[in-house]
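Read-outs: derived from the displayed coordinates by stated rules, not from any lab. Here the structure is a predicted model, which is why all the values come from computation and not from measurement. Cβ atoms are built from the backbone, for glycine too; each structure is taken alone.
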Structure I
Amino acid sequence: MNPKNDRAELAADQGLGVGNVLTTLLARNTGLDAPTLTFDTEVDSIPAWQALTLRELGDRVAARAAALHDLGVAPRDPVAVFVTAAADQVLSYLALARLGAIPALVNGRLAGEQAAEYIRRLRAVGVIADAGHRSVLSGHDTGTPLLADPADLGKGDPAAAPRPYRHHGNEPVVITHSSGTTGLPKAVTHTHHSLFAAIRHRLTLPKGQGADRMLGALPSAHAATVIAVNLALVGRGQLALLSQQAGGPVLEAIESWRPQSVLGFATTWSELASEDLSARDLESVRTWWNTGDCAHEAHIRKLIAKGTRETVTANGRALVPGSFFVDGLGSTEMGHSQFFITHTSATDRYGRCIGKPHAFSDVAVLDDDGEKLPAGKVGQLGINAPTLSPGYWNDSVTTYRTRRDGYFLTGDLVFRDEDGYYYHVDRMVDALELDDGQRLYTMLCEERVLADCADVLECTVVAVRTEDRVATTVLLFLDPRADQDADRTAEVLAALEPHVARTVERVVVVDPDVIPLGATGKVRKILLRRRFLDGELLGTGAAAQQAVMA
């Protein structure tokens, strides 16, 4: 097999998509004994951390497809998958796609009431749930029966699996959901071609550094994991998938499995940067790939100081100390990150820069009337790309509210500089207009505090409007070695723009456990705003009462 020809042939195959990558590769009958996916839990007597070959992966998926077929699952049936293990999530997705059913992947961290209501609105034909999540759903009405425990699906007979379903480009293949930071997660539809569009684009490019051995520290129910799985398969690389994304377990996996790339969200980089990285062996890592929210400079700089990367020197190509960090901005609805920028220790473009758009993305910065804004003006981010979700499952109202003149309105506020680089300043729901006509961008505030205050490991800024003013609270999570009782007010205010600093009422050191998070680790600022408006103070002792400005 010529790798170059293989990539070109797969890129040109217009029948290929996220519904049939595995079955297409098996039918090509090449590389069947090459390692593909590795899971952190046992799979049908295959030990944890032992890679499944392409042949074994196809066999295990066919077994599950046969079992689901025997349970009556048919093409176009939506089936919810509510589990903990990455193996159960990914193998269930692949098996349901093989049947032509539509897996609806549910983040295992959703609370019972929230998960049940989400599943009820899907109008699914059944739920695949492990024992723990059957208990979570107990007593809640999902409107659909519990279909199977994933532990039993592997007992199916692979030879009895029906012929793989023939997918078409615009057909729904998988449903994932938004983070749920503003309420009930929204069910996002992805088609056979939409989630594959960025992968097809990558197949036309040279293989990136680190693509041969990747560690997926992503929520396994997220669209990003579906993309990562298919990218690894068509790229003939290895991908290890973690069932949890906390900093400690991710570092342990890096040291033991030694990936060349690590895929994750901003919350994982924050946790990694909070660790003493000087004591960890991260030499194998060449690239950190971020998706979802863009990452903070303070966290990026700590990560790119570790690992190695290949570069061109006077003596030819060589490995040098320090890794790449590929940043950008994406969302479940966008289907893939729409921007990219590569950081190393030799680069210095930060300030929430998300880079330039990918070649497949048409990007616009729009005002409230949908008119395009020039460089330097902050506006709503609009995206038109083949990766986009066609809409929200069973929710046409929300679908059409987020569309304007061919663009999907992401809910993000951005601007473009004269060089064509884009910068993300906030989510629309979190930014506030001040009485002097200037605006307060909470995420931009967090970026500045983290960049300027060395002892601060994580920062959350929450601004609320009362009847006569805007009141801002800055919540800090400090390095454990720092003085937890020191007054951080002056340092924080100095990091902020003057018009923002004037609104700050409290700078509070908190335990991160008191910050409400969504299923993917994003801060639920809407809940914090409600709590502050109700008069609740976070923190303990004098820090909780600290009022720095009237």
Structure II
Amino acid sequence: MARRIIGVLAAILVVGALVAGVELYLTRPDTPPPPEAALPPPAFLDQGWSAEMREAFYYTPQGSRLLPYAFLLALEQPDGDGLFLDDRHIAATGFLPAPAASPRNPDRLPVGFAKDPAPGGAAGPMVGLTCAACHTGEITLAGTRVWIDGGAAAGDFQMLMARLSKALDATLSDPAKFARFAARLKQDPKAVHAQLEATATEIRRIQAAAFTPVPYGRGRLDAFGHILNAIAAEALGVEANFRIPDAPVSYPFLWTTPGQRYVQWNGVAGNPIGRNLGEVLGVFGHANLAGGNVAAFSSAALLDNLKQLEDWVATLKPPPYPQNLLGPVDPVLAANGAELFKTHCAGCHGGPDYRYTAAAETEGGRRWLAVSMVPQEVVKTDPKMLVNFAGRMAETGPLAPAFGGAPRVPAGGILLLTANAMVENDLRARGITGDARKAYYGWRFAPGSEKPQAGWAAPPAYKTGPLAGIWATGPFLHNGSVPTVYDLLAPEEERPKTFYVGATRYDPKKLGFVSSEEDLSTAEQARAFRFDTTLPGNSNAGHPFPEPRLKPQDRYAIVEYLKILEGPR
């Protein structure tokens, strides 16, 4: 019932926004144009992973359950009879088709799509997303297609969901489509129709709940907005807690994150298992809040796999700048840039002499990268993400006793309570205690404490982490509003007001993707998303550093140094 209510509410919001004259898909075609040619196989940089490790990262399930696995394999595109998972169709939404079938991925699901091990319902096992879907980047370097493991993906989540919903609805409404769909499944058409209707209804609800007046575009998602809706509105069954998830952020790169004291753009995640469970809940990992009985909270998240994924990412290295493809680094310019970086940038970002937390702060003297948390009033970048999270209140409903009877609390408090309870209940049920339990939390414990260390609390601030490998991760700032590092070092008035996201050709001079209308072909523009920094949540203001602003030649020097900046050891 709660899901239907929330879906109706989201649909009402959609209609209201459209009536108000808001363009839902600015510059975005309803049918994404396909790539011009078949995709060549990708190349990889040396990031410390074997091919087997990479494959495991791409396709190990996390507990996300989007729709039946067999349905996704049999589904056609909404506007033709080609399969939904056709390489060119998937690539047009920004996600990465698998280069080849493999034992872990025999049906060539896109990168970051995985079959859930649970048996599933009448339609069989489910398929969902993993962190690889959002954290595997692609760059075209000197004509070579290169994948960046742990990098920022360019997938358009809203386009994917809109296309998926349209494809399911078209299959239901077109007898010929449905006949082909049922034939691929080799099942009774009557039973298939009922299961397909239920799936289409659920995806329709998800797509409506993901509506935003300003589209995310490529490489962005309001993860916290979706997670808080999944917990505080849907799982809790309180429709008044639903909010439009309209503060998208770029997907951060993953290398060095397992060693950081705080993670997430707002630093609120203090331990890896809580963060990773929240990520699963944001991408269709179902939660059960058991009528407010905290001791019975559970989720579909696969904690063993989440811990394993965290361990793998801990071995991931920043991508080395490929001088063989992009040309040699200027040693004189880079040396000048190193001095400028040390003077103007290292105070917040660290490196190469990275700062660590004090050994006395954590059990066993373990030390973590002491990332800086810069208050929004200092960094002055777009505040929407911080405001949405820190200012969002939620009705406690059946959870009121857990909050001392309070009828309303910060929504983040509900997320923290429920995520911690889900983790603890799962570990307790499986008899995981002592050091084994603490390992799941990444050993984020103060000496003598059994309670994991908390994340950043106040004031609202953005995290500034290490910049090794930053060359491969544009666009920049937390909301992806600045296309290149050079532009970020420039005064606000010199930064591009509009640019394209999703083109993969690289700009080694400025460090970022080729993104201007003048430099992209018509075909490249058609496949990309036009980012407008004047729209709400898209501001490219802030980060007024260095002060005073550097001359262009000094900006280029820092850019040159960032190509070879080493990560923490």
Structure III
Amino acid sequence: MIRHTPGRGSATLNGDRRTRELEALAAGRAVDVLVVGGGITGVGVALDAATRGLSVALLERDDLASGTSRWSSKLAHGGLRYLAKGDVGVAWESAAERAILVDHTAPHLIRALPQVLALRDGVSPAVGAICEAGIRMGDGLRFAARTSGRRLPRARRISAAEALRWVPALDPHGLRGALLSWDGQLEDDARLVVALARTAAQHGARIITHAPVTALHADGADAVCALTGQAVRIRARHVVSATGVWAGELAAGVSLRPSKGSHLLFHAGRLGDPAAALNVPVPGHFGRFVFALPRPDGLVLVGLTDEPYDGPPTAAPAVEEHEERFLLETISAALDRPLAAEDVVGRFAGLRPLLDTSEADGDGATADVSRRHAVIEDPGTRALTIVGGKLTTYRRMAQDVVDRIAARPGVAAGPCLTHHLPVVGAQPPQHREPGVPAGLTRRYGADAPAVLALADGRPELLEPLAPGVPAIGAEVRWAIEQEGALTAEDVLDRRTRIGLIPAWRAAAEPAVRALLAEAGLPVDPPPTAPVRSPDATGPAAWAPARSSGTLR
């Protein structure tokens, strides 16, 4: 294998580039590494391999971040929960990877999130002391990982009066104070995935969305272009499956115990426009919490369930009534005025691809299943499957995969470079160009002025897509021209996240479809039925029909 030098080329992803690169792959041009799956782990593998000098192609059955990677709690967190369970290895890995994200990878997408754990009647002094000890240990991990106290301040005890200033909706009766700690909050998980994919493309990776893989082989894979129906045989020296909860459909010997995490969304005003997150211990479940996280878009995110999921893998599982009731009741226990179902303005759930490492847990519970990751090699095809882990540790997972490839005979790969590699748009979090709205700076970083420039001569593109919707027309054009969006769902559900709120989605969809048509893209989505390559011997597409719903 001849090692090529990764270039600092174009980070542009659009329909034209996709067509050219898919045609090159269909013509038989082999790549060193084929990555299947365009979630956070898949794009992380593509970026790691490309920056080591390996030629890379990534195929995704739908769109970037169309599965679990857009349904997270939007946190780059230090693993305090895993520390409480005694899983120091995962907690340390989380803290170390959080430091890399905050200081190097995407500082513009991550900000310090204050968190309040109210010491109230429902939290005994003993439980409060245990929680405080865990938070102090988390602070120790932050210090050991060399995360600056300017980015994530130290934890401290605060008075009841200060706790109410942070979280006005707290019930003041029986409130004896609170613990204030800090963690990292992502502006948007899907935006991180897109930024990583664009950075991988900048280093030469071919990023092909809407191309389901139907079978893996020792020398590549079979795939289908969902936009044209064309069957394609991809030639590759090494294959990586990063398909999350669908991993078992492409690779033998992969056993998962998917866990379902559900969230609810509320207008921030319903909780008094909190300035900090509220963490509420789940009674009878040590180390588990339900949280209410304020978001920069005027919403509060309440989560998180952790229940075993036994159904077929799906990109958008429904939030069940009992899950919603659990979240409402648990968070309301700490509030002056309980939340009700009629307060919910949006809801979503995602599936975590947890590795099944034990058969001893007879009740099927997943709350205590380790978030450790594993790289599994198929003895027949030698394809590598990466499973487990979590969003914060995606970079370490990707490094482990590419390390396995680099250790194979004949592979000329350089050392891992992603420890200090910024994504496109990365800039100091406090930096803001004059005249650029704060919301654009938060979402696009150094690219924000270029997004704004797309409205030059067209002032209507500076207006919201619909009244009350937090996205403008220029963002849609940027998504189409630079971020590989090909359908209305790509824009609404991944590039802007308007789809999180059904009312926003319905209001903005006509404007989005009009801009797609203006760009010459099809307004209707690609076919929904799985398609099979004529000579494929494996299952149909590695995920079933496209979901019109909005998912980790």
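Could you tell me which structure in I, II, III was used to calculate Cα extents along the principal axes in Å, for residues 171-218 alone as 40, 28, 14?
I
When distance in nm of label points 7 Å out along Cα→Cβ at positions 43 and 99 is computed for each of I, II, III, which one produces 1.9?
I
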